[in-house]
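What follows is calculated from the coordinates using simple rules that are stated; it is not laboratory data. None of the values given here were measured: they were computed from a predicted structure. Cβ atoms are built from the backbone, for glycine too; each structure is taken alone.
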Structure 1
Amino acid sequence: MASRLACTLRRLWAALLLLEGASVQASPAALPALESDGASVVGVSSGGYMAAQLAVAWPERFNGVGVVAAGPWGCSQGALSLALNQCMNTTRGLPSLEALDERLARYWQEDLVGSHEALSSLRVYVSHGDDDDVIAPELGALAARQWRRWTAESQVRYAPGPQGHGWPVRLEDEAEVGPYALGGCRQGGGSFVLACNDDMATELLDWLYPERESAPSPGELTAFDQTEFAARGLADAGYVFIPEQCREHACPVTLALHGCQMSVDAIGDVFVRHSGLNRWAAEHGQIVLYPQAESSLVNPQGCWDWWGYAESALQLNPPFDTREGAQIRALIAMLDRLEASAE
């Protein structure tokens with residue numbers, strides 16, 4: 001009973017935070033159709049695993065991918081036991097990159113993911129904390145090795161750091177986050193947005209968009225209706241940050257995927273407002289899309305689907321990490337909407 005009450009109070013706090021933010025709508029509107037190009041996808045923890053899945057499934061749709069506090073693509077191979085014991089800790093040893101390459105080769109043969117040529121053109125940023133006690137640091141290093149097998153080494157940046165599990169931010173953001181404290185840099189925890197005095201968002205996006213020049217424009221963070229992009233595990237509302245200039249001129253889009261226990265329902269607007277991504281986006285003219293996963297009986301921590309929970313239980317090989325994956329289709333449909341006018 002106590003845990004249910006605590007969960008209810010967390011959701012009420014999240015709702016109040018969003019209603020108090022003048023730039024966030026109380027009633028989500030439809031995701032706008034804008035002109036955009038040069039997309040990227042980034043994510044932390046389960047969002048990092050999903051970012052890799054999205055980039056491999058549709059590499060032709062992206063310029064770059066950022067993987068934070070997560071392991072190699074395909075790690076779980078559709079099995080929760082592997083997700084827990086080989087992709088978070090390494091009880092069963094490290095995943096075999098050769099086996100994961102074979103998985104990718106099968107997908108190529110079945111036309112379930114993008115081409116090797118498109119995959120090899122991506123710029124990639126991988127970051128993992130040396131003190132991460134949720135997903136073993138060795139898995140982040142292995143993810144970087146995997147991407148270097150697929151792309152030129154000069155296109156992959158591996159940036160290990162001293163942090164625990166989560167997304168590092170500048171310390172000066174701490175005073176703005178309301179009742180949801182930032183996590184300790186080395187200890188993690190809290191909102192998993194970590195007080196490390198480290199603007200990782202700027203480092204990440206500077207790497208993915210090395211030619212971008214400053215073009216400051218004020219922006220607005222608004223809620224949008226996710227129900228039209230229905231897929232198992234998606235919340236009813238997502239969030240999008242749009243600089244003023246991007247409503248009239250083409251801007252790139254970054255899909256930013258939260259981690260487990262990091263949705264707006266769980267931590268309020270800490271990640272969607274204070275990750276540092278919006279600050280960089282306002283400075284450079286960038287749209288940032290924050291889709292939202294939700295918790296459920298099969299997914300109690302509100303993770304993105306990187307082991308197959310959103311697919312039919314009757315499927316022997318659930319296509320969660322392919323173009324046929326339910327959540328991947330929904331996320332690409334959101335990107336389609338934002339690129340609807342780009343003709």
Structure 2
Amino acid sequence: MKSKTILLNSRPHGAPSKDNFKITETEVPALQPGEVLLKALYISVDPYMRGRMSDARSYAAPYEVGKPFMGGVVAEVVESRNGQLQKGAVVVGSLPWQQYTVHTGKGLHAVDPEVAPLSYHLGILGMPGQTAYFGLLYIGQPKEGETIVVSGAAGAVGTVVGQIAKLKGCRVVGIAGSDEKIDYLKNKLHFDEAINYKTTGDINRAVAQACPDGVDVYFDNVGGAISDAVLLSLNKFARIAVCGQIAFYNNTTPPTGLRVEPILLRNSALMKGFIVNDYASDFGTAARELASWLKEGKLQYQETIKEGFEHIPEAFLGLFTGENTGKLLVKVAEREA
């Protein structure tokens with residue numbers, strides 16, 4: 001059996017391109033005792049992967065040139081010599097971008113196909129959903145009646161942040177980059193206000209008008225001028241959860257902008273960066289509550305699904321042009337069982 005793999009061909013300087021990816025095909029090795037053969041069904045593409053394409057020091061080890069990309073994958077066990085994982089089981093884990101993978105089973109988590117669509121385990125029930133949960137509830141600590149602003153509001157994390165904030169009785173303002181996304185946020189997810197940062201003439205004024213009582217919690221997915229504008233509207237004792245900085249991911253020089261320290265000082269505000277693994281001990285709690293809200297119809301969820309293994313690089317590049325609403329992922333195969 002042959003399997004295609006996507007490798008890091010070169011490190012990008014600035015925005016990544018298709019030249020940074022290489023697709024190869026190799027023979028799948030025979031299973032050894034304790035191993036399973038996994039068939040990838042869905043592969044996640046996420047903004048944090050841009051950082052791993054660089055060799056700069058970060059919270060995650062960089063990808064190696066000539067080695068496979070790694071990320072969240074939902075896969076089916078199609079052969080097994082492992083007593084813990086039977087043929088036909090569906091698992092989720094951090095796996096290489098390849099069609100078939102021989103694996104020891106360590107670090108994989110079996111999922112119930114009846115609970116939700118399999119793709120949801122890479123989205124609202126997976127890393128993006130849990131990122132929203134912990135960032136908002138553990139750092140933001142929203143209180144009823146407060147104003148919550150979320151940037152990147154139509155993405156996989158932002159859509160969940162806004163909906164949880166509404167569940168907590170907050171006034172929610174989303175910032176996104178198209179009229180279609182603004183319509184989705186206001187009319188489907190019931191955000192109180194939404195700002196199209198690409199068409200507003202003055203983002204500072206737009207944020208101030210959308211938040212006449214100021215901002216109590218800011219969930220920052222993007223950084224840059226958008227975040228500068230939100231910081232100017234902070235209230236006393238505001239909390240800022242710094243989740244992503246996609247505005248800077250392709251920069252080749254250090255960014256400059258607003259000095260945040262005076263704003264934090266005069267407002268006694270908290271700004272905390274985080275990654276979801278900081279809260280690994282509470283993953284089970286978050287997963288159960290997210291699943292419960294989803295089952296009860298309290299959370300809506302949208303995905304942008306591309307199809308075809310060869311289209312993974314194209315899908316990844318689309319993250320940086322705002323092509324997706326909700327979680328962006330690639331379906332690479334059908335389940336056999």
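Points to keep in mind about this one:
- Answer label among 1, 2 for the case where distance in nm of label points 7 Å out along Cα→Cβ at positions 277 and 293, calculated from the coordinates, equals 1.4: 1
- Each of structures 1, 2 was scored by FRET efficiency 1/(1 + (r/R0)^6) of positions 253 and 301 (r between Cβ atoms, R0 = 25 Å, to 0.05); the highest score is held by 1.
- Here FRET efficiency 1/(1 + (r/R0)^6) of positions 261 and 325 (r between Cβ atoms, R0 = 41 Å, to 0.05) was derived from just one of the structures 1, 2, and that gives 0.70; the source is 2.
- Structures 1, 2 were shown, and helix-only ellipticity at 222 nm (-39500 (n - 2.57) for each DSSP H run of 4 or more, over all residues; to 500) at -9000 was computed from 1.
- Each of 1, 2 could give mean count of other Cβ atoms within 10 Å over residues 53-60, but the derived value 12.4 comes from 2.
- At a computed 26 (percent of Cα pairs over 34 Å apart), which of 1, 2: 2
- Each of structures 1, 2 was scored by relative contact order in percent (Cα under 8 Å, 6 or more apart); the highest score is held by 1.
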